[in-house]
Structure P
Amino acid sequence: MVSIPAEWRHLVVEGPIGVGKTTLARRLAERLGGEPLLERPEDNPFLPRFYRDPRAAALPTQLQFLFQRVRLLEPLRQRDLFRPLRVADFLMEKDPLFARLTLDADELALYEEVYARVAEAVPSPDLVIYLQAPVEVLRARIARRGIPYEQQMPAGYLERLAEAYAEFFYYYDAAPVLIVNAERIDLARSEEDLELLLAQIARVRRGRHYFNPEPIRLAGEGAAPDATG
């Protein structure tokens, strides 16, 4: 089993819709002996309405996700050194990103007031794994998984979301970040690709790191060079 720092208790896999964060969070939890901490978009009754009519359903959709995320992270508020490692498919600090994309000024002000009250004292993770892929790749993956309401995604929304993620992580510094080029790798099924990622995770301690597994895989090497910025 890959060795990670013993004090790590909270890892996060993040990225835009369709990039594969939930599947990877499950696989990492299994390989690292932890527990997956996963969003359940199917439990948000407003989400299908949002994709049909974003303007009408944006605020309740956003608030429902906010409350769900806060509930999921509640166990992490306890500073218990013996609590299990948890691997989440969402970052709490990212929640406002969606709000700024979808809410008007008055709704955003209300959301931000609620967020400030309910999201306080949520600890930052020990590591964030940020998956990136071109929008056309995301679109193809969304089509392939075939969730009906996602097929109604408004034109341009995915592009704006990917740009917002890139901007968010350009400035994010609350935890170490491993930025992964997920365009040509299969972290859902490939053991080889997962092993390459795990080897990189084991070396991260602080700062910002970049990982492009494709040249490493083609060269037949067993690990990626460590790059920080």
Structure Q
Amino acid sequence: MGKSYNVQIEISGATAMWTRPDTGDCPVSYPAPTYSAVKGIFESILWGPAVQINPTKVEICTPLQYHNYQTNYGGPLRKSGVVKTGGGFQFLATVLLDVCYRLYAEVSPAPKSIQKDMPLSAKRWDQKTTAPGHAYQAMFERRLKRGQCFSVPFLGWKEFAPAYFGEFRDSTIVQINLNTVIPSMLREVFPEGYASDVAFSFDQNVAIQNGTLMFLRKQVTLC
């Protein structure tokens, strides 16, 4: 693996939902975004198929506020009889309000196992630079300053759009009095990127210390 480069972003919004899979039909949010959610936010600003984004930590910058959320669900998971009549059902969840996070990640060249499945255009771009991680970092920082994005980032669920995403703000304060342990936290669903099979992975005993969640380097549980 080549040299890695650091990228960072601040994101905030009125509502967020980082779904805990173990909470079933009435899901509850984790206090902070998962590894894959953080990765997705960085990729929404700039998606680079020749690089790999490895989230390293999250800083929680507002007090945790949980709230009961209700919406009418009309998606494909409804019972067949309900789908035929065009009906829906009330969906209940426990979400977070008034969130703000500082997200950190390292960017490095994509591993060989992923490079073989890259599109031809990505392979050509990769061949033109000796440091794809550094190139991604420079482009990411330019786009962040301009407010540009590959796709609009969201706070867990797509309906929860951010009120702000961009460079770190001086007024933002990390919640250093926040300390807790998450017994089991979803990490990724498609860990191999291109053409990846579904492989749920979880990290165990993830600690939030002084308002900071550090992502583990390795996946420890596969399902």
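Computed from the coordinates by the stated procedures, all read-outs in this text should not be read as laboratory data. These figures come from a predicted structure and were not determined experimentally. Cβ atoms are built from the backbone, for glycine too; each structure is taken alone.
Tabulated results
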item	result
Identity of the structure behind 5.4 (criterion: mean projected area of the Cα convex hull in nm², for residues 32-103 alone, calculated), options P, Q	P
Ranking P, Q by distance in nm of label points 7 Å out along Cα→Cβ at positions 168 and 200, the structure that comes out highest	Q
Winner on distance in nm of label points 7 Å out along Cα→Cβ at positions 56 and 208 once structures P, Q are ranked, highest first	P
Computed -14000 for helix-only ellipticity at 222 nm (-39500 (n - 2.57) for each DSSP H run of 4 or more, over all residues; to 500) - originating structure among P, Q	P
Among P, Q, which structure scores highest (criterion: FRET efficiency 1/(1 + (r/R0)^6) of positions 72 and 144 (r between Cβ atoms, R0 = 35 Å, to 0.05))	P
Structure from which 51, 41, 30 was derived, Cα extents along the principal axes in Å, options P, Q	P
Test item: distance in nm of label points 7 Å out along Cα→Cβ at positions 48 and 96 calculated as 2.7, pick one of P, Q	Q
Which entry (P, Q) yields the derived value 30 for relative contact order in percent (Cα under 8 Å, 6 or more apart)	Q
